[in-house]
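Asks: As structure tokens, here come the structures.
Where a number appears in this text, it was derived from the coordinates with a stated rule and is not lab data. Nothing here was measured: the structure is a model prediction, and the numbers come from that model. Cβ atoms are built from the backbone, for glycine too; each structure is taken alone.
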Structure I
Amino acid sequence: MAKSMWDASTPPATLPPGFDAAAGYIGGDTPHVWTAAEWRRVGKLAKLPIWVRSNPGGPGQAETEAGRALQALYELGARPGCTVALDLETAVAPAYINAFHSVMSFFGYHVWVYGSRTTVFGNPPCDGYWVADYTGQPHFPAGNAVRACQWQSGPDVDRSVVRWWQWRNRLWR
């Protein structure tokens, strides 16, 4: 059984009905970092915070940015044990990812590596992959480390499916 999740650069004025989770941005090179008020509007839905780095550098940059991500999570009240998506779009950057994951896991957070199906599997999985694979139908690409799949891009929100056990145990509540 899969759970449904939406994500958006800026959360829509009216939240889309029928979803089990929402994903939003906590920092990096995203055009909009969600405010605490925007996160509160999501209410009781499970939440997936996203850190964006579409042009990753080396391990030093990753460690600095992981510290910023931890600060954002702390300020939002997202406790250790939850997952943070590391959005790399089409970048392949194992050294950056490993350094970011090392800091996050030291402080008790899980990391899903997000990216296009054409490139994401060239990166280490950390605690799993969130794959962008726009087929128009909910699905999970093959692989034991796939935790979620973004299957449709939309004008207001993108749609994903999340493995139910990840939704239950790894998303921020």
Structure II
Amino acid sequence: MKENDAFFFVGNMPSFDDLLNEVLFLTQEDWLEYRKRKTAGGAAAENTDTIPLMYDLKHRLNSGILHKNYERFSAYIDEVVFFARQHIGEVRAQQAMLTRLGANTVIPRHRDRGPLTAKTHRIHVPVITNTECIFSVGEESKNLAAGQIWIIDNVDRHHSVENKGTADRVHLIIDAF
């Protein structure tokens, strides 16, 4: 959904430490279990590992598909959406996932398309990151700090992520409509 800016800072997540602890508790098996997005998500997804929370491969609105990890992270999703509503109005989560981009890895420049992407606000919460991880949308680039809530408008805009750091980057991503 079109925002005024590519990056819009919402605020800091109050329960971030709890979210971080839940993410740190995830195993390598958790990260590697869901492979469908990696193979069906194009260039953006092939270099990432995804843990689906609310996710529909066909990107339908109001699909209601909750994955096994949803309950574990639902309170964090609700909290992030609550804070985002103060800036974008009444919305609810349509899709949510945890994504991991490995150290020294890139999500190549690409454009998101499709009905879900065009109609939703994409909200990012960096959970694990480093100062050498740069998110670029159009001509603007930022290092997003852990625990911050960002609304990122990358609809029909080229965007990429470059993680030049020695640590993986993990984001909670929520599409709200």
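Asks: Out of I, II, which one gives 0.95 for FRET efficiency 1/(1 + (r/R0)^6) of positions 13 and 69 (r between Cβ atoms, R0 = 30 Å, to 0.05) as computed from the coordinates?
Replies: The value was obtained from structure II.
Asks: From I, II, which structure was FRET efficiency 1/(1 + (r/R0)^6) of positions 93 and 141 (r between Cβ atoms, R0 = 25 Å, to 0.05) = 0.80 calculated on? The partial results should precede the final answer.
Replies: On the way: I: 0.80; II: 0.40.
So the calculation was done on I.
Asks: Here distance in nm of label points 7 Å out along Cα→Cβ at positions 5 and 109 has been calculated and equals 1.4, so which of I, II was it run on?
Replies: Checking each candidate, the match is I.
Asks: When you work out relative contact order in percent (Cα under 8 Å, 6 or more apart) for each of the structures I, II, which one comes out largest?
Replies: When relative contact order in percent (Cα under 8 Å, 6 or more apart) is calculated for I, II, structure II comes out on top.
Asks: When you work out distance in nm of label points 7 Å out along Cα→Cβ at positions 53 and 157 for each of the structures I, II, which one comes out largest?
Replies: The structure with the largest value is I.
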